[in-house]
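What follows is a group of structures, each given as structure tokens.
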Structure P
Amino acid sequence: MEIYIERDKEISLREWRDYIKTDKDLVLMESGEGINPITKQKMKLAIEGRALFGDSEILYKKGCIGCDDYSEKVLTKLREIAKSLGADIYDDGGVPSNEI
């Protein structure tokens, strides 16, 4: 993830899902579709903790919440989520959000 939210106490998948339910801007979409590169058949993938924010994806992975290719709008939303969860925002180099 290019930018992510993390805290000392791991954010659980349940806690993230519960947060999504309270945020009118997020939609929980824990599946996606893709094309199998070998068979070229359409396939459905399970993606636990995947939320849509407009046309951006915010993903859950190993206690972190984040995304790739973020905009200022997504960064603002991540700051809001981090504040609510008592977490901090980092870039993929580990730089804290106050420097992003």
Structure Q
Amino acid sequence: MANKYENLNKIQAELDFHDLGILSPQKIYSLADDFIKDAQKNNYTKIAFIVGQGKHSKNGAVIKPLLQKYLSQDPSIAKVSLGKFAQGGEGVLVVDLL
């Protein structure tokens, strides 16, 4: 018997910030906005941003705190949370879209 709730927590699309080089806050926001718009066009409700844990940054995480604050102010977003262990843990922001 199929579980009707199985797909509720599946991430439907992800944007990986690794290998994009050093990004300005404005570029981070622009990439996030474009990704969200594309996800909404595809009627996705759960997306993820792979931001890393900041282990390779001299002063710790840069993208994650910027993006968490930015996304929490977006009216098209219901929830921003850290990924579960199987999703990448603290290096992933999982976003529930309205």
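Just so it is clear, none of the values below were taken in a lab; they were calculated from the coordinates. Everything quoted here is computed from the prediction, not taken from an experiment. Cβ atoms are built from the backbone, for glycine too; each structure is taken alone.
Quick check on the output: 36 is relative contact order in percent (Cα under 8 Å, 6 or more apart), derived from one of P, Q. Which one produced it? Mind showing how you got there, number by number?
Numbers: P: 36; Q: 29.
That value comes from structure P.
Going by FRET efficiency 1/(1 + (r/R0)^6) of positions 25 and 89 (r between Cβ atoms, R0 = 25 Å, to 0.05), which of structures P, Q comes out largest? Show your work: numbers first, answer last.
Values: P: 0.90; Q: 0.60.
With respect to FRET efficiency 1/(1 + (r/R0)^6) of positions 25 and 89 (r between Cβ atoms, R0 = 25 Å, to 0.05), the highest-scoring structure among P, Q is P.
Comparing Rg/Rh (Cα atoms, Kirkwood Rh) across P, Q, which is largest?
Working: P: 1.00; Q: 0.98.
That would be structure P.
Compute FRET efficiency 1/(1 + (r/R0)^6) of positions 17 and 33 (r between Cβ atoms, R0 = 25 Å, to 0.05) for each of P, Q and report the one that scores greatest. Walk me through the numbers on the way to the answer.
Numbers: P: 0.75; Q: 0.95.
Comparing P, Q, the top value of FRET efficiency 1/(1 + (r/R0)^6) of positions 17 and 33 (r between Cβ atoms, R0 = 25 Å, to 0.05) belongs to Q.
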